[in-house]
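Every number in this text was worked out from the coordinates using simple rules, so none of it is lab data. Since the structure is predicted, the reported quantities are computational estimates derived from the model, not experimental observations. Cβ atoms are built from the backbone, for glycine too; each structure is taken alone.
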Structure P
Amino acid sequence: MSGTDIPAFPPFMAFHAEAEYGMSETDSSGQPPASAGGLSSQQQLDRLLNDMRAALSDDAGTSVETEREGHAGASVSRLVALRQRAGRWLTSHRWGMRAWLMARRLLRRPVAAPQPAASRQREAFRALAEPALEEFLSGTARLSFDRPDQPMVSVLLVLYNQAALTLQCLRSLQQQGVPFELIVVDNASSDRTGELLKRLDGVEIIRNDHNAGFVEAVNQAAARAKGEHLLLLNNDAVLLPGAMARAHAQLAGDEVSGSVGARVVQLDGRLQEAGSIIYADGTCEGYGRDGHPSACEFMFRREVDYCSGVFLMTRRALFESLGGLDARYSPAYYEDADYCVRLLLAGYRNVYEPGAVVLHYEFGSSSNFEAAARLQAEHRRVFSERHDAFLSGQPVRDRATRPLARSRPDRPRLLYIDDRVPHASLGTGYPRCRQMVHELVALGFEVTFYPMWPASESWADIRATLPEEVEVMRPGGRLDLQSFLLSRHDVYSRIVVSRSHNMQFAGDAIARIRKRLREFELVYDAEAVTASREMLALELAGKTLSPRRRASMLQAELALAGQADQVIAVSEHEAGLFREAGCEHVSVIGHALDHDLTLASFDHRSGYLFVGALGDADSPNVDSLVWFVEDILPLLAAGQADPVELTVVGDCSADIRHRLERDGVTFTGRLDDLEPVFDRARVFIAPTRFAAGIPHKVHEAAAFGLPCVTTSLLARQLGWRHGRELLAADDAHDFAGHCHALHEDETLWAAVRQRGREAVERDCSPAAFRAAVESVFAP
């Protein structure tokens, strides 16, 4: 292989490492490749497969920008180089973010990619698989499978020659972690398949005296199955660990799911399919074919027309009730599409599950490509005649329709635009955003989340925050928003824009191209009226604002809602401001919390707790903590022998940490689980002097059962009363006095704790939150 045979965006660079894996081609004498480093062919193949698995891990593809339309080529982003040079310090400042976004446009020019040689990659794989089969059969080892009395899954494996590929498929089945039975149908193979089958234990084998084809053989095997679910599996497929478990979990957890398919990846690292599309003319297409397999478009669960029989799990009872695979498609081709359409017509869903990953040799069981093409064309005619009514509702085949056609049309599609992936630990409205997205998915929306700040989190971190059903455009970014909207011009019936600065930017972008987009409803989620926060910050800095200037600042922000069809505020107070400004359709969606009350008693707690991100030196969080540590903490420490304990939770810049380091002050950084720190502290502090919206952190503290000392600003925003649900003060001496009283007086502590918890249950009921979201977004 030459360097020009390598895709520019391969997850599997291992295929180019011929010296490492010993993957030179078989010579004319048919001799297998030499071993690498003394490893057997199977060991080399295992290393190769492990590298493939690592390349398809959550972080694969972070530095690769897949072309948005068609994914026909690849573009390699130079953005990573900029990130490495500039680092987080650049993008942590507003001026740095602007500079980065300007530079990013130049840095992301696509690099021309040579065409990958898929056939050469298959040859390279076989160059290891064939000697691995020889090593296995020449030894004494056996492949053993458990045969449970009540299997969850019955794996149906149809064989016709290709023993070397079958061995790798069988070995991958041993790493699935789901109780299954294996039923193999051998369609009169003439190669070494018979020898391989004699080395299997715990497998039910059906031997045909002729090549019955895939359809008949699957039906034969299904008639013997005992599992609740059936897995139709090609013998030229290799399952990555956990693939079967992910598919089974989806099928078992959703009674409306009739089948589940996998993310199928070709051996050269390109995607084969992420679910499949059926077009009005009966043709079919694997969505995303030849794209990067870890691109964001392929990393979310969704309902599809069908998934191919390379890996297709279905309910046995459904399979039997529908009569199995239709013999009209014998020996193969279109039987999977036909079965999935029959599931749809029966009221079930076909689900693409990106967490189930399968490597596919492709055409490993077909020796005559021309005959296969003729058979596909013939069965397409059969399929089109049988499902004429279904096809009349399918999209016309067109490249521009793929983003719309990739999912079933039953679910309304919604685009949600916010600054960042809404991790709860970020605070500042992100917990509410996260909960809203969850509720939108529960309402039946197919949600695309677009972060205006380029996202670099791993998929594992993203999925810890957002449901698997949400498409997250990673990296996203402001500069790509308009082109993204144009590429999805006919997809979304709702577009939600959160936060005023995003509404200003996105609103301008939408206004420029709105005539080119389908009809949709624009929803502005104000999250917080930031003008009031900015006015407080200016006054805190010693600047005097005239009434005219104050009114102008407020009016400028409220005017952003002018082009929105619907406005969402976080409180009745802020909703009133929008109504006074002339907005007609204004709703309120607050916060939702359902934390368990922490159980530690008063005597088993000590110290104070602060929670908030501290990356931006100009933020309300930084101002409040600086005020507390420099002005209030010395008052609390006066006359005490031991330092006052203060635990600070949240991302913190080095400069802020250095400035606020004191005896007794502990910085934990961001914590995924806050319950332990809330269970140790005795008092929660929120000394916020300028803010807007609703202070989620106070809601959260009260929900955990930690009584709070806040400023009167936060008390007003919450609608809570000093001496009842919290204690409030704006003077350093008063604030310190309230902290000391709440920390030392158990009776006061218990009373404020109880009333604060009751207030959260009243104001932040998950049921009320759900009802509010539904009232705004009900399809």
Structure Q
Amino acid sequence: MTVSDRFVYGDLAGPEASLCIEFSARTDGVLLSALPDASVSHASSAPATELSPAASDPAGSTDPADTAPLWQLSIEHGSLVLRAAGRVLDMEDTYGVAFGTPHTLVLTFASPAFPASPVSVDSVSGSGVSDAASSAGFGTRVYLDGYQVFSCTADLRPPAGSALETSAMLTSLTTHPRALAAADVCARYTCPLPDVEFSAAYVSAPDVAAVRALSCGTLHTRMRVRGRGQKGTVLAASTGGREVLSLSVDETGFLYRVCVRGTWEEFRAEGFWTDGNFHDVVVRAFRGAIDIYVDGFLALHQPGQHFFAEAGSAAEDIDAIWIGQNSTGERLFGEVRNGGIYTYPLTDGQIAALAHREPLTTTALFDSGYEGSASYRIPSLVTTPSGVLIAGADQRLVNSNDTPNEIHFVIRRSLDGGQTWQPLQTVIAYPSGPDGPSVDGPSTIDSCMVVDTLSKEHPGRITVLVDHFPGGVGFANATKERGTDDAGRLLLEDRDGSRYALNPDGSVDGHLEYHVAPDGFVTKNGTPAGNIHWKQGLDPAESLLTLRTSFLVEVHSDDDGATWSQPRYIDWMLREDWMKFLGTGPGCGIQLHHGPHAGRLLIPYYCCGENPVMNASGMLISDDGGETWRRGQCVFESDVDISNFEDNRFVSSESTCVELADGSVLTFFRNQHPSGRIGTAISHDGGETWQNASFDAAVPDIFSQPNALSLGDDRVLFANASLMRPYRGCGVLRLSEDGGRTWARSRCVQPYHYVYQCMVLRPDGDIGLLWERETAGVYYTRVPRGWFE
């Protein structure tokens, strides 16, 4: 490493702090390291307002371990990576920071007010809760070029008393004794000026020559048309009087066109921007694609990196660039106020800064390494009548895979509307095998929560339905049979294949020698005899096991999630003989508020017969506050035999639903339809049956879980991962003002890695969004209602 300077700090040792870095890099390498420094006491509490130079070598350091970095921030494969406290934050969505251009990086830290230790759990159900105070400490947030790009549950600041060693790529390093808020970080950032700035209706010949060879870069204009029906060309480029590149606007959106080897390649960002207002429009050619951003939000990502160099032909370079008109002089019905061309790809933060987009704040709630777990997935989220937010997730202890895998159902609660979050609570955790957590452990997966605010039976109750698999069993290898009898008792099987029912008191029908504890441990005549939930053959003392199938489990809380009931098996009420699987559509259910079915609880489900990819979805229905449940019809149940069909056009998988103003229920479902669009259907009988199944041409579906939220008066907010990049990504929120028939506005909340999500209305009227970055973790973002105005 080339070392330009070396510092020792003291100020980062407070309850919260910020570390601000400016850098310019052309290659991978270490930006900043924290090294042991023998000349400084590790208990140092020197003032944090300044950084003081340290000696070039730690005194008396001879062991390589004594000089190994304690903390390191680097660029690897073109993206930022932070290694600290046993964590590795691979911020792969920051790719593009090594083009030799200036960037500003801000890391903010806030220590949790509770110890990093698991909450004790009573038996299988998480009735144990932490006595620790709520945490104002969010851990770590990372901002690049003014906007947040990553977060972590752990406080990953450089260790107190270490020496910060900088590389030549750093141009500035400062600290602050508080955690800067997103608005503060945004306000401090100044976006770079373009390499070619627009100052007339055309670009000068030298500037045209400077950009015509660009195959990668960014084009920005701030423009408007003068009202509805107005349109025209925003920018055009030509060669020999022949137009070969253009950006135009009309009532359908923005169209970027490039003539590549005689063929026009078109990139259309659909939307309504002919409203007379100014809009910041950015076209970025980068990573094999064209990205179009409008007002700081990604509106299109389409393969084909075609920029000025690709326009025209090999024999003719671009010789003219026109602003606010096409190459023949036909002018825009509006104006281009300013803009320019950057000879490099701007980051998402820089693009947002051009538009002065309102920043969001994201907090990591469950991420890799938190409470010692390898991964977390599958967000679920509700707001209770008293305003408590409850966020749920799969805690995947060993790796990020689905079942078979050891997975617990865990939650975190916020008592102040999402500002701060309580420690992790384990709600359901079946015991690990005799050798500890493993991929062969039992699992609970895909939680779905619903809140009862109307019923007389359990007002305020939070009910969770979640899938359960015994050890070594998952969706693919579960047997096609129900694991409970008609009274809801678990069926147990001994080594000889004989079956017995497990009574609520732990006794086994007809076999007094057995007793099963609430956590599944078996004794035979007082001697340990395995666990009913473990993988078959795992324990030499094994005696009785649950059937090797899937189960549906219910738990509930009557005190805002502070304590929870023991798991209750309810698949006996729902599962039919033809079903190989019946499970939840994860996220959240709803309670109906209008019409004859007011008070009814609905939770999405999907099921399958022998063919596990031919899924069928509908709603689980409870009219008594969650005491009993029945299965409503699947979306296509009147069109095909859902127990045995082989047509992707009728697949409906994980789903979500909202109630409309007239009391009807609208569902959106993940599917395998060749259209690649989200499926919708309507129910006029409270989720019992479905009509008008169709596929919304305006909303992509990449076979990923959707979520929807009613905002009242037929205003519906819909969210899903809408693009394969080729990973699942591009989380978009869409607002409908007419019950899902059309979509008035859309906002891309996360352009890159994004998979499942769940939304709630916060007590202050804003949106709470709980979403996942595939295997990295589950994150909470507050989305202001003003985003959609």
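Quick notes
- Top of P, Q by Rg/Rh (Cα atoms, Kirkwood Rh), largest first: P
- When distance in nm of label points 7 Å out along Cα→Cβ at positions 145 and 417 is worked out for each of P, Q, structure P gives the greatest result.
- Among P, Q, which structure scores highest (criterion: FRET efficiency 1/(1 + (r/R0)^6) of positions 457 and 489 (r between Cβ atoms, R0 = 25 Å, to 0.05)): Q
- Which entry (P, Q) yields the derived value -1000 for helix-only ellipticity at 222 nm (-39500 (n - 2.57) for each DSSP H run of 4 or more, over all residues; to 500): Q
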